[in-house]
Structure I
Amino acid sequence: MKCRFHPQREARVQCQKMEIWYCQECLDACRACTDPCLYCKYRQQCVIWELCRKEARKRCKELEKKKD
């Protein structure tokens, strides 16, 4: 499988909700969680969420502030 953002790279992990694959660089940069602010039934078992939880929550708060 190939990475969503880097099609020349081999993917490491899949978003189960969206069925999209991501490479290690996307995981390291926490760009792999597609919808961190929305409900996801896979979240409790998600490797991506576990690695990027703090950054994802930070992005959600920033989006909420922009809406206000």
Structure II
Amino acid sequence: MIYATRNDGESNEKLLLRYKKLFFQSRLVTKLKKERYNIKQVKKRKKREQAIVRSHYRDLNSKVYF
């Protein structure tokens, strides 16, 4: 659980900004988004096909045409 207590002379806006900073640094948002849906693991064959396509486009991008 993340909480922030108000310091002496601190405005509500400053407190809210400090809380948001703590919240995003804790990486709870990414964990919650990741666990929201059940995503199946990518099959070995599909992963290999994606790697082949990726390497093909990298080769095309690295060629010098001048």
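Brief remarks on what is shown
- Structure from which -0.41 was derived, log10 I(q)/I(0) by the Debye sum over Cα atoms at q = 0.14 Å⁻¹, options I, II: I
- Here FRET efficiency 1/(1 + (r/R0)^6) of positions 18 and 42 (r between Cβ atoms, R0 = 25 Å, to 0.05) was derived from just one of the structures I, II, and that gives 1.00; the source is I.
- Which entry (I, II) yields the derived value -12000 for helix-only ellipticity at 222 nm (-39500 (n - 2.57) for each DSSP H run of 4 or more, over all residues; to 500): I
Every number here is computed from the coordinates shown, using simple stated rules; none is lab data. Model, not experiment: these values are computed from the prediction. Cβ atoms are built from the backbone, for glycine too; each structure is taken alone.
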